[in-house]
Structure formats: structure tokens, C-alpha cells
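Trainee: See the structures that follow.
Bear in mind these aren't lab numbers, they're just calculated from the coordinates by the rules spelled out. Computed from a predicted structure; not experimentally measured. Cβ atoms are built from the backbone, for glycine too; each structure is taken alone.
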Structure 1
Amino acid sequence: MRKKIGWIIACVCSAVMLHAQIGVDKTGRYLITKEDDKPFFWLGDTAWELFHRLSREEITHYLKTRKKQGFNVIMAVVLAEHNGIKQPNYYGDIPFRDLEALEWDVTKGNDPNHPDEYDYWDHIDFALSEAKKRNLYMALLPTWGSNVAQLGAGPVLFSNEEKAYRYTRKLAERYKNNDHIIWILGGDRPPVYEKEGKHIDDRPIWRAMAHAIEDVCGKDAFITYHPSWPETSTYLNDEEWLDMHALQSGHGSRHAKPWEIIANDLKKNPKRPVMDLEPCYEDHPVNPWDHKWTRAERGYFNDYDVRARIYRGVFAGGCGAVYGHHQVWQFLDTARNPPIWVGDTIIGWQKALTAEAANHIHHLKALMLSRPDFDRIEDNNLVVSNPGNDYTDRIVATRNRKGTYAMIYLPQPREIKVDLDRLGEGKKRISWFNPVTGKYKKISRRYSNGVIDLKPPKAGQEDWVMVIDLL
């Protein structure tokens, strides 16, 4: 009986830890789970239209798949971008009964078998509950940025601080007991911008939303901001509610270098972790917005493009990684909605769930969690050979401050010279980590110090990670 009680307690504690609130470590550089002070590596998936476009069964299928693939954060929008205010969700429901007053369209009861009971907000409740069952954090955007900023289709629902505060407070009240929620403001819009010769500052609106969350959930509520490219959330550097800086390197070019922005934002005070909340999506057409896109000239971001951007962002100091697939974020089903910037390839979101990079990127989370601490710094001085010049060949290296391990991302399988004197004294083991398979190829020889010269394995693959461990 005693063993059984102990087993039950262990299971309960395990569940609590998995659902623990996330926070920021003492250095201000990486994320932790607050209850046990352990490093937390955010591996997110952008599921922007999740609440708006999917059925209950589809939501469950999506979450099961992403859980199996190693994701731990699902990013979704309460008031979705693509006509999420007026176009009903899968069950024919909309969020508001009165747009001017922002009166929620709610019904008595929540039984999905009775359409008169099951409303828009009940459907979000269901998705959040299913995520929690699977130990997935839900990064919740109260609204897409187009409902605040005077940029895009709109409608601008939150034209003043009072409306923003009232809506967000009600949302926070509904979900205040959900300890697996992370809050994201912004939604692909800058907080400060120019339009038609006018300087517009939406920071008071976003600040009101943040204060509403904190007034209900307390200062421990984790809040960040999702900007557009090339802005970063450092526009909000003086905001006390902001827990993590973020950027969006996006889908406009292969030339983006988010690792440089991450390294720069980590230098700002007060210290905050930094992450690319929206790198290039797999199968997204490269820069389709000027209507000059063709498969031959620009093509799509592929699994390599995704890995090459994400790994270097993390090695530059990023506290996590976010993956996205162009047909998954919009949950493309042409029987329901027209495709958005898909070009000449339509595979549908169900098939896209198992795209190549979606099955690769969890290896990065495993790699980072496999080492003894997250107190890392970017140290490109480890590389004494040509470090590369641009997105095609730039090598990025990271190590922990104690110098007991280092990792170097090589976007091309070229010879590299590394200065081992930048690490701690003693024998060192070197391995080649394959970001596609997650497997290591260990080098039998042990090294002590000085400059070494090595080549990645020949495996018909472009990118590799050199891993150095002090024995």
C-alpha cells in the first residue's frame, strides 16, 4: 500500500513539474521551470488558426502528432488573423455578439453534442484542456496584431486602452487557473510604426493588455511579444511586464541573419532571454508578396533552410526554437478555405504535419537538454578557420561559461579549425551530431588543447554540429 501511495505521489509531482510555470533564470539569458529551477527549452509550433479552423477531432489529432514529435509549446491565436472575427469557426460560432461593445458570444452549457450550448469560447477551452492532457504549453495570443495596429485588413477592435484592458482581463479571468499558458502579445505587428506620414505608437494598447494579464494572474505570468520583421521587441525594452525579447526573421528572404539580432539583443539591459518566434516556415514560398514568385527563381524554404536558421539562432544565445509549416499554421483544407501564398504546391495540413523538418527539429531540443547547464554564451572565437560570411556558410559556435562543453553549427560540410584552449583544461571528446537523425558519430581520439583541424563525416548531408565535451 505504501508503495502504491508513493507511486501516486510521484505521478502527481511529475504532472505538476511538466505543467510548471516557466520563468527566467538569474542571469536573464534562458528559461526555467519555476518550481524546480530547471532549464526549459521552448520548442514551439505555430498553429495560429487552431481555434478558428479545426474541429475537436482535428485538434486532438494535431496535438497528438506534435507531442509525439517532441514539441512542448503550441502557439495559437484567440482572435485569428484570417477573418477570425466574422467568419465562424468549424462549429459555426463567432467570438463576439457585439463588435462595438466587444460583448462575448457565450451560451449556457458547453456540450458539443448540443450546438446551442457549445460556443466559440468553449472550443478554446477544449483545445487548452487537450494540450494540458499532453503536457503541452499553450502560448496564447489574445489577438492577432491586425486588430490593434492600423496595418493590414483589421478590423481595429482595440482602438483604446480601456477596450484592450477589458477584453484581455476577461480572457485572463477565464484561464487564470491554467498553469500551462504562456502569453504572447503583438501578433506580427510592430508596436511603433509610421503610416501615411503619421507616427503611431500602439504601446499603450499592448501595455493595457499586459497589465490586465498581470492584474489577474500576477507578476509571475510569462508574457512576451511577437513582432514583425525586421523589428524586435526591444521597442518595449523599458516595459516591466516583458519577460522575453523576441524577433521574427520570417519568410521574405533566405538572407536573414537572426543570429546577429539575437546576439545584439542579449547585450541590452535589463537582461532578458531572446528567441526567434517566427523563423522561415518549411514549404513557405520565399517572398511571395510582390507577386513575382516562381518555383524556379525563388522556390520554397526546405528542411535544410529551417534547420540552418534555427540552429544558428539557438547557438547565438536563443533560449528556444520555433518551427512552422506554411500549410499547418493556416490548417489548409481547400474544401473550407482558399490557400494563402501556397504557390503551386498544395498538400494539405494533415500531410504537412509530418514534413521533414517537423521530424528533425526535436533533435535540437534533445541536444541542448543533454548538456549539464544552459549557462551558454556565443563564442565564435572557437573557430580559427574561415567562419563564413553570410547565411550560406556562416558558422556559429556556443559554449557554456565553465568551458565544459561547446557546440559548433556548420551549415556546410567543410573542414574546420577549432581552438580548444578556449575550453577548460583536460581531455576532450569530440563528436559529430547529425541534426537530421539526432545521432552522434564519435571520434575515438581524445584531444587536450591547441588548435585541431577536422572534417565532418561524409554522409551526403550539408549541415553538422561539432560537439566538444570536457571529460
Structure 2
Amino acid sequence: MTNSLLGLRADPAEQVPGRVPGGFGHLGDPRARLVAGPAASSGPEGLGAHLARIGSIPPAHHGRVLLNEIAISGLGGRGGAGFPTAIKLATAAASPGRAIVVVNASESEPASFKDRTLVRLRPHLVLDGAVVVAEVVGADQVIVQLHRSDRAGREALSRALLERRDIAPDSVGIRVSLGPDRFVAGESSAVVAFLEGARAKPRPGRRAAVAGIDGRPTVVQNAETLAHVALIARWGAEWFRTCGTSGAPGSVLVTVHGDVACPGTVLEVWGTPTIGELVAAANLGDESLAHGNGEGQAVLVGGYGGTWVTMDRARRLPLSRDELARQGVSLGCGVLAVIGRATCGLAETARILDYLAGESAGQCGPCVLGLPEVSALARALAAGKLSRPGRRRLPELLGNIAGRGGCAHPDGAVSLFESAITVFGDDLRKHLRHRPCEGARRAGSLPIPHHSEHWR
């Protein structure tokens, strides 16, 4: 198999399917998996076309049989943590009470579009996975959680649910829930809190699979994970494992954003290309990056709580969760955020840290007190105005924050800043001499949403 590509610009209305060199296909390529099917310009795939293309789930592949197949497949959650899906399902099935399944499609990472792509274009694949998981764990309802701003996703799901009710009614009730557009509101425990009627803020230490919504076992899986389940239910574990690696089997969706010709490009990968090859694919064969940046400078891997790596290193890094982990890099939610030579990495990092500080749930000291100070020091550094006391304060502050937050939000901010200090070392020395680089004055490359004041 080759790889499959869907070009999705930052404006979701601008779909850009097309072939590019390097072994990548396009949305609708029959060799693809999650993004196989009609072209993006066709809009959401209808139920009839969906069933005609991949068929119904065999009756024998439900319940305990499917749970066993998922265990053999080695499918890990695609939301970021990579927790084994079969263990989560088995835990929920063994816990007392009637379970609930939550499709977490509230894609909070600003640079990620993969879950939104699936919900908007392959809604029945996602819903199939949710329904069979509900059967596995004995759930009586499925809830699809979206951000309120995702109008296209809401419309695609509404049409899909009407089709399913009219043509092939599901064995479980399905409804859509709309939550606040906050960064941490998409964290699984925050989703559970919101569905209980509380504010959409993380609740550390709570195992939703044991006692989630109203104390009931609750399976929270993102859209990509459930789409994989729908395919495993049809074709089995061995088919799923024919791509990927032994430690990280199956295909994976990634979003390439930033200083590339087509920011927001979503790629389905089932081989082990390098990150550099994926960046080239997002340029659709164009040798130069967007915005006059020329050759890429660095890639932020894993999203806004991820790790910067130089482009030289990215060219050699294989896109495999297990291989990346061995090198101290997490693929996280599958974001590759690229900046070119003309962009200041320190200034870009300061913009992201300012956003992360504003998106704190305000529930612990590292977030309430630590992140605003980190953001202020990062802005001063980017502007070439970091004082000597600030230089001394920075390492102490980062050390006090790491590992002490109520959730992973402050840890992600620390990881981001520490990797920036290492990767952009040449610029760092200029900025510390109060001579910021030219790129510090140009507009940012990566998307920063407006802060929402709402948590409900």
C-alpha cells in the first residue's frame, strides 16, 4: 500500500484533493483505509454509499468476539495518550452499571483537523465504531461530543443520524452534545464533567471507564479510534496489523500545519515515512514553503504541548509512535506544525504559550500562577528584552511546574518551551543579547484561536 492524503486547508470549505509525489494518494483512493471513499468535494458520505463501499459488519464480529479482535489488533487510542483500546473496553464491560460510550470529536488542538475530517466526511464510519463498542461494553447510549463552533460536523452528523434511523436503525440511542470551545475542554475527564452538567474542566485521577458520567462506566474514545474499530469489526485484527509497525500497528492520521503550501493538510499514513516526507507532501510537490520561508526550519511534533525538532532531524525521524517515543518525542494528537526559516521559533513559542496560559482551567497553582509567568518570560525573550533576573528565574520556574499540575496541561507548556530553548539555540543567543531576529516581527504562522470565556 501507499499513503493516502486529504488536503484540508485551515478554511474547511476549501478542500484540496490531489496527487503528490512520494507515494501519497488522495482522498477517495481505494487503497486508503480511513479516508477511502468519495472525494472531499462530494461532502459527507451517505449511508447507502458507505455500506455499498465497505459492507455491513458481520454478525459474528460483535460483542466478545470483537473485543478479542481489538485486543489482538493492538489498537491504541488516537487521542494522544495511546492507551490500549481493548483494556479500556474490558474495564468498562466489567464495571458495575449500564455503560455509556462517548465519541470525543471535540478536537481542541488548534492545529489538528483529523477528527473533524472524519466526522464531516466519513460520519458513518465513526458512528459504526461507536455502536459496536456500545455492544461490546453493554452501553445503552452513545453521545457524540463536538465543540459548538463545529457547524459542519454538527450538520454532517445530523444528516447521518437521520439516514440511520430511516434505513438501518441502530441498536443503541445516539445523540450529539455541543461543548465549549476551550483547549482543555476536549480532555476526556473534562468531557465527562461537562456531560454531567458541570464545567468542562479536567478531573484528575478519575477513571471514566470505571465510574464516569453519573457514576456509570463511560468509554471515551476519539473519532479516529472508533473509525479504526469499525474497520477492525469488518476485516479483523490481522488485516489491521498489515500496516504500521509491530509496536504501533495500523494507519495513523496526521495534520500538517504552519508554513506549508497547504496548511491544515490531513494525511493518512500506513507505512513509516519520515516526518520530512510528510512535510513535503503537504507542499504538494512545491519545493518552497509558503510565505517566502524557503526551506523548513523546525517542526512542532504532537501539537501545542509537544516538542520542537529541527527540520534536519525531522527528515530522518520516522512517523511511528513507538519509534518517536524511543527518541523522546511524542506524536500526541498527530500534529506536525512547520515553521520556515523566516519565522522566529521563539516568537512562535511565545504566542502558543500565551494561548495555553489563557486556556488554563484555573484549578491548580502550576496553571494559575506558573503559566502566566512562563508566558510573560517567553514574550520578553521573544522581544529581546529578557532581564538577567528573568534568565535566572526561568529554569527554576519550569522545574517547579513540571509534573506538579492537576492535569497534563502545564507539563505540555513546559515541554514546548524547553524544546524551543534547545532547538532555537542560535536565535536564543541573539535574543539574550537584546538583538531579536528579523522573524520576531512577522505575523505568526500557526493558528491561535480567540479565547472563549465559557466552560459550559
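Trainee: By the measure relative contact order in percent (Cα under 8 Å, 6 or more apart), tell me the structure among 1, 2 with the highest figure.
Mentor: For this comparison of relative contact order in percent (Cα under 8 Å, 6 or more apart), the top structure is 2.
Trainee: Have a look at 1, 2 and say which one yields -7500 for helix-only ellipticity at 222 nm (-39500 (n - 2.57) for each DSSP H run of 4 or more, over all residues; to 500), as calculated. The partial results should precede the final answer.
Mentor: Values: 1: -7500; 2: -11500.
The structure behind it is 1.
Trainee: Moving to a separate point now. For structures 1, 2, calculate distance in nm of label points 7 Å out along Cα→Cβ at positions 193 and 345 and state which one comes out highest.
Mentor: 2
Trainee: Given a value of 0.40 for FRET efficiency 1/(1 + (r/R0)^6) of positions 113 and 361 (r between Cβ atoms, R0 = 35 Å, to 0.05), point me to the structure among 1, 2 it was derived from. Working shown, then result.
Mentor: Working: 1: 0.40; 2: 0.90.
Source structure for this number: 1.
Trainee: Hey, another quick one. With mean count of other Cβ atoms within 10 Å over residues 57-64 coming out at 13.4, pick the structure among 1, 2 it was computed from.
Mentor: Clearly, the read-out refers to 2.
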